[in-house]
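Below, each structure is written out as structure tokens.
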Structure P
């Protein structure tokens, strides 16, 4: 079990019905403990993510409420998928960075290189860098998607239009 602020994560390797029953017993004990201390888990917010291709997809419940099984879940700003690939996180970071770039394009009229570089480092890059050690894109498509952010941003800078990407860098 892991706890962070008001988040609780309970996990176990589940390969057969015996492991499934142990996991359900762990969930029941957690609910029993919460009831004893007059706390409540919101079962509608609780989710199950089964990691791995050979993982049997068992169902679980808390307080007689079935838990939703999901393929992807966002935890502390990081997208976790059942296949543990980072493509979802890369797409998420790309979309956030593009929204910020749109805001910069609409609101900043003085687009000199020094100012634009400062805006990129403070407003755009944190979305791309956040949890980069966890996402560490391995696939070419993910790397290209994240590289596209920088490519598009450099086109917004005065005196950079018409130059090749390498020259803009």
Structure Q
């Protein structure tokens, strides 16, 4: 469990699936992601992967519920790379909670966990440049923009660009 001023980030449990489904089943939430809006089966599978990932040794997948006053409002997580000292970060917050700083608060707290507890060397994240809110979160939490890849992914019938952000443990400590 990771606590911030307003949020608690905790391991997912099976009973989280309805709250998670209310978020990931929305087309606007997954608009710039490789997957389509989740059906119930995909949401339950995501919860199962999160639970299994939490029990794995070494742990490669971290997928935590972001909660506000006990209610799940999103998720934050990372998948470690081939070199387990690196990882890719993600975050999703329910649209009704957008604009309140919860994404940045959760992502910043999770970065601290990644560097200080897990002991990672580097954490990266990417987003579609049209997802300006996601890019702002990454900038707000101090991640450095490293690249603008042009038409590097074919997603949902179109070639899309990617912005790549990253932070090193040494940058976190500063």
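Any read-out appearing in this document is the output of simple, stated calculations on the displayed coordinates, not a laboratory observation. What you are looking at is a predicted structure, and each value in this text was computed from that prediction instead of being measured. Cβ atoms are built from the backbone, for glycine too; each structure is taken alone.
With helix-only ellipticity at 222 nm (-39500 (n - 2.57) for each DSSP H run of 4 or more, over all residues; to 500) derived from the coordinates and found to be -8500, which of P, Q does the value describe? Before the final figure, lay out the partial values.
On the way: P: -14000; Q: -8500.
It was calculated from structure Q.
Which structure, out of P, Q, was distance in nm of label points 7 Å out along Cα→Cβ at positions 113 and 153 calculated from, if the result is 1.6? Can you show the working numbers first?
Details: P: 1.6; Q: 2.2.
So the calculation was done on P.
Output the label of whichever structure in P, Q has the greatest value of distance in nm of label points 7 Å out along Cα→Cβ at positions 65 and 161.
P
Using Cα extents along the principal axes in Å as the calculated read-out, with 39, 37, 33 as its value, let me know the right label among P, Q.
It was calculated from structure Q.
Tell me which of P, Q gives 0.8 when you compute distance in nm of label points 7 Å out along Cα→Cβ at positions 9 and 49.
P
If FRET efficiency 1/(1 + (r/R0)^6) of positions 33 and 105 (r between Cβ atoms, R0 = 25 Å, to 0.05) is computed to be 0.00, which of P, Q is the source?
Clearly, the read-out refers to P.
Here mean projected area of the Cα convex hull in nm², for residues 73-120 alone was calculated and came to 4.2; which of the structures P, Q was it taken from?
Among P, Q, the structure yielding 4.2 for mean projected area of the Cα convex hull in nm², for residues 73-120 alone is P.
For distance in nm of label points 7 Å out along Cα→Cβ at positions 17 and 129, which of the structures P, Q scores highest?
Working: P: 5.3; Q: 4.0.
Once distance in nm of label points 7 Å out along Cα→Cβ at positions 17 and 129 is tallied for P, Q, the winner is P.
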